[in-house]
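Asker: As structure tokens, here come the structures.
Every read-out reported here was derived from the displayed coordinates using simple, explicitly stated rules and does not represent laboratory data. Since the structure is predicted, the reported quantities are computational estimates derived from the model, not experimental observations. Cβ atoms are built from the backbone, for glycine too; each structure is taken alone.
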Structure 1
Amino acid sequence: MTVEELAKGLRLTPNAVRNQLRKLQDANFVVRSGSRPGVSKPSSLYSITLEGQVQFSTLYLPVLTEFLEVAEGQCSGRQLLKFMSDTGKSLAKRYPKPTGTLKNRMNAAARLLNGFGGIIDLETDNGAMVLRGFGCPLAALTSENAAACRVIEGLLTEYLSTRVATCCDLSAAPRCCFELTRGNKARSAVR
């Protein structure tokens, strides 16, 4: 659509639409996709990008939640956990692995999770390095499907090239927790 078409449909001024389009373009949710002849000069056309469609869709969460419920009903517990962990490991391959000391890599992992919408800090707990969240980027899933935490556990294991165990708090306000202990003997517990 053109700025003028959007302005008319949204009952906004063209300048207000242009301002919002600039922000959406900066976020890569909208792109200029062509032009259409106008009264005095061609008008630019704007389209939603694939990233914008994904961001604005409300169907992903219900589909994924339902998928997990069906998978839980059809897989053994062990199969489901392996499937979820393998999903996370596969996802991790999309991101360049961090280098440096383990602490530097754990800080990189915290930044990665924060980029997904987590609020994650690196802490030391009884000699173990722990990525602890003040929320959960998968909270809508983990509140009903604890196995969803295993996706992030697998992602971190692959991303860090070392074993990480889930110690998430799945109470009414889910909080992420992923632990790496000395000697890499991590315990795995979901609370």
Structure 2
Amino acid sequence: MIVGLRNPGERYAKTRHNVGAWLLEQLAEQTHQNWLVKKDFFAELTEFQWAGHKVQGVLPTTFMNLSGQAVSAIARFYKYKPEDILVIHDDLDLNVGAIRLKKGGGHGGHNGLQDIIRHLVSPDFYRLRLGIGHPGDKQQVANYVLNTPSQSERQVLEQAIQIALPHMQDIVFGEMEKVMNSLHRR
């Protein structure tokens, strides 16, 4: 399962907090996939297929701090273990456009990750972290993530997404080391 974290609705669609959803939406667009709203799963779903591997694409319809509802509902239904899940999300601790792949770890103050960890009762899922930079002051974080990036930041984020997209199939096939070596060298 691949999850693109976001806040739902037009108001938040272009905000920094939604960069994980941007990547997943572009992957669906490239592969000509449509999204279906599944209220029981608190999400929009699509299905990707690579060489016989079926993978659920998930965009939660809950707000960011309730992302675990969608992830856990789908994981229970399809019997996904935490290590079968990739969560794509924004990361304040990385420079704008930096991309990192990792498995497990804490939530680093990210409310979406915190809720997913709580619902799965495990931090052992993969994360594709897309750097959005930090505003420099802890008091400005909420406002920063809920606002749109500057035009130059948006360009850098779009470039990062284009770099990450070709690696999605390798991630699905479990070639994490290969992906990490490629993305972390940038």
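Asker: Can you rank 1, 2 by FRET efficiency 1/(1 + (r/R0)^6) of positions 4 and 140 (r between Cβ atoms, R0 = 41 Å, to 0.05) and just name the one with the largest value?
Answerer: With respect to FRET efficiency 1/(1 + (r/R0)^6) of positions 4 and 140 (r between Cβ atoms, R0 = 41 Å, to 0.05), the highest-scoring structure among 1, 2 is 2.
Asker: Also, quick follow-up: Given a computed value of 24 for relative contact order in percent (Cα under 8 Å, 6 or more apart), which structure among 1, 2 does it belong to?
Answerer: Going through each structure in turn, the value belongs to 2.
Asker: If semi-axes √(5λ) of the Cα gyration tensor in Å comes out at 42, 20, 15 when worked out from the coordinates, which of 1, 2 was used?
Answerer: 1
Asker: If helix-only ellipticity at 222 nm (-39500 (n - 2.57) for each DSSP H run of 4 or more, over all residues; to 500) is calculated from each of 1, 2, which structure is the one that comes out at -10500?
Answerer: Checking each candidate, the match is 2.
Asker: Looking at mean count of other Cβ atoms within 10 Å over residues 92-99, point out which structure of 1, 2 has the largest value.
Answerer: 2
Asker: If FRET efficiency 1/(1 + (r/R0)^6) of positions 124 and 148 (r between Cβ atoms, R0 = 30 Å, to 0.05) is computed to be 0.35, which of 1, 2 is the source?
Answerer: Label of the source structure: 2.
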